[in-house]
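Trainee: Got some structures for you, see below.
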Structure 1
């Protein structure tokens with residue numbers, strides 16, 4: 001029996017005998033590059049994003065690192081949008097006085113370096129036009145798992161985003 005079928009059989013058996021539901025935890029890591037922005041930009045900036053999704057919490061613990069931005073950092077978000085498309089903001093990863101997180105919960109962006117935090121339902125701001133309402137963390141997690149969410153860091157030079165990485 002292949003591993004996928006074996007896992008499905010174990011889960012089905014556990015449910016039949018009344019064991020607690022299976023929960024998942026996973027780590028997502030992505031490199032951030034200027035050429036992944038839409039439209040692509042030419043910048044020497046780079047970075048990476050690492051997230052630990054815990055279905056039990058529910059929460060997403062994250063660490064964002066970036067360096068070499070050509071402008072002053074303005075903000076960083078997770079957006080809902082497939083590869084090659086722009087999408088609405090779901091959550092602020094960091095904020096500045098110029099671009100404040102409407103929830104007030106995101107940490108302050110460094111000009112360069114590492115920022116970390118935890119995303120809970122209270123951090124989620126949407127995008128409502130794409131079916132994600134405020135506080136719907138599970139909708140964001142579903143978008144990440146479906147590969148239709150991305151991280152980007154915005155700067156004063158590239159206000160639409162200087163570096164980006166698709167989450168999957």
Structure 2
């Protein structure tokens with residue numbers, strides 16, 4: 001085996017690269033499945049370029065996964081736009097979810113309360129975001145911003 005590797009170093013390097021790429025795609029697809037992104041992609045996949053306000057390098061949580069500094073999040077009066085960085089795209093199509101399909105609540109953790117958007121009227125996939133991003137989204141949505149539900153009343157961590 002070592003002789004073959006020595007005789008074909010480029011083929012061996014290519015095989016290692018392809019194996020790593022296949023493993024990466026497998027793991028990123030699993031994350032998509034666990035987070036609920038794949039489920040949202042069935043109804044809210046978009047191929048259209050988003051022309052509203054966008055913020056790169058954003059973080060959010062979906063179910064028990066975290067997308068740290070790898071999201072582009074956008075909003076306009078029609079809905080919210082979500083897209084991952086290039087290397088996280090397998091299983092993560094760009095999404096556009098209309099505000100009519102979103103409910104606002106909040107989530108309490110040991111670190112405080114955070115705004116949470118429940119994406120999809122039937123899917124109810126939680127998107128937990130920070131207050132700054134929530135404020136930007138609310139401003140971009142204008143009067144289309146969904147009314148708060150449940151614990152999203154007044155207080156820190158809520159912008160309902």
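Trainee: Where does the value -4500 come from, among 1, 2, when helix-only ellipticity at 222 nm (-39500 (n - 2.57) for each DSSP H run of 4 or more, over all residues; to 500) is the thing being computed?
Mentor: Numbers: 1: -4500; 2: -10500.
Computed on structure 1.
Trainee: For relative contact order in percent (Cα under 8 Å, 6 or more apart), the calculated result is 19, so let me know which of 1, 2 that is.
Mentor: Numbers: 1: 24; 2: 19.
Label of the originating structure: 2.
Readers should treat all values here as calculations from the given coordinates under stated rules, not as data from a laboratory. This one's a predicted model, so the numbers in the text were calculated from it and none came from an experiment.
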